[in-house]
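Trainee: Multiple structures are listed underneath, in structure tokens.
Values in this text are rule-based calculations from the coordinates and carry no lab data. Values in this document were obtained by computation on a predicted structure and should not be read as measured data. Cβ atoms are built from the backbone, for glycine too; each structure is taken alone.
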Structure P
Amino acid sequence: MSRSTGLPPWQAMGAVYEDGAWWMRALSLWQPYASLCAWGLKPFETRRSATNVRGPFVLCATQKIAPPAMYDDVLRRLEACGYDPGPFMRDRVARGVALAICNLRDSRPMVDEDEPKAWVKRLTDEGEPRYVWELRDKPTRLREVKVTGGQRWFRVKCEGLEAATATP
């Protein structure tokens with residue numbers, strides 16, 4: 001562990017040293033899904049395609065939040081599971097920031113049994129199948145730091161990333 005960041009050395013997390021700085025792969029998700037993944041409550045991210053990416057990455061929250069019907073569905077699911085939806089409310093979630101370091105283990109077609117861990121249905125509203133991007137291990141929460149990216153893969157500088165101590 002690094003004393004200054006509370007994280008393992010960057011190279012141990014798949015970071016690459018380029019142009020005088022350490023860089024890590026990053027992925028941004030809509031809120032509240034980003035926070036659910038960062039807190040370890042959503043171990044399956046879903047997309048309309050598979051990915052070949054595996055290993056550690058920085059999980060970020062986009063500036064944009066999920067569409068209202070999807071967001072409301074998540075809040076209902078949180079309550080049904082006995083979780084306090086308060087920290088996940090629209091006006092309380094962080095946007096445009098790095099939230100955690102996660103580890104992507106697998107990518108495969110989603111099946112009905114995955115829905116509780118994915119927090120979404122197997123098929124999109126248009127009837128298209130989703131793919132599960134399975135996260136492993138408990139995410140390492142980060143102190144929130146601003147990032148610029150989209151709802152896709154991109155890179156972030158490791159400088160400024162530090163482990164957080166807060167719990168949900």
Structure Q
Amino acid sequence: MPCNCPLSGRRVDGEGPLDPRIILIGEAPGAEEELQGRPFIGRSGQLLRNTLAKYNINVETEVYITNVVKCRPPGNRNPTKEEIAACRPELEAELEATGFPEWYVFVGKVAAEALLGCQVSMMARVNRTMIWRGTRATIIYHPAYVLRNPQAMTKFEGGIRMLVKPSTASTQQRLF
């Protein structure tokens with residue numbers, strides 16, 4: 001699908017299986033993502049991927065990762081409403097191609113507001129289950145926020161823990 005977004009730079013498309021159990025949607029690629037052309041692989045992505053692995057969520061087989069915009073905004077600023085709107089048809093095409101996951105996860109405030117179409121209070125909405133597109137959805141703290149605010153790690157991990165399959169959760173409980 002051709003890009004109609006006013007942002008320039010290296011395009012970073014989503015990646016993962018086309019039948020994922022979980023779809024993670026962030027706001028935009030960062031510097032490392034733009035450099036390597038892959039979503040969530042910089043410091044924030046490492047924290048996200050390591051936390052998923054900690055809870056036995058296999059990124060390669062269970063998770064599709066994408067962003068609401070496909071190119072990095074200048075100066076690492078948040079994407080504008082116009083940029084988000086320009087990229088929305090591409091995101092919709094990605095979501096249609098990936099079928100019906102068990103979970104949609106909005107990674108951070110910008111992604112949540114872009115997808116829900118309203119202002120979001122993270123304090124009130126983080127780690128709460130809702131229905132979006134007929135499927136369970138939740139908002140988690142962006143891992144960049146957690147890196148800057150280590151006290152948010154417990155809530156961040158709580159959001160990831162929500163995604164654990166019940167059979168995996170029982171096994172983890174027996175191990176501890």
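Trainee: If helix-only ellipticity at 222 nm (-39500 (n - 2.57) for each DSSP H run of 4 or more, over all residues; to 500) is calculated from each of P, Q, which structure is the one that comes out at -12000?
Mentor: Q
Trainee: Ranked on distance in nm of label points 7 Å out along Cα→Cβ at positions 32 and 152, which label among P, Q comes first with the largest value?
Mentor: By distance in nm of label points 7 Å out along Cα→Cβ at positions 32 and 152, the leading structure of P, Q is P.
Trainee: Using relative contact order in percent (Cα under 8 Å, 6 or more apart) for the comparison, can you identify which of P, Q gives the largest number?
Mentor: P
Trainee: A follow-up question, please. Thinking of P, Q, which structure, once mean count of other Cβ atoms within 10 Å over residues 56-63 is computed, gives back 23.0?
Mentor: The read-out was computed on structure P.
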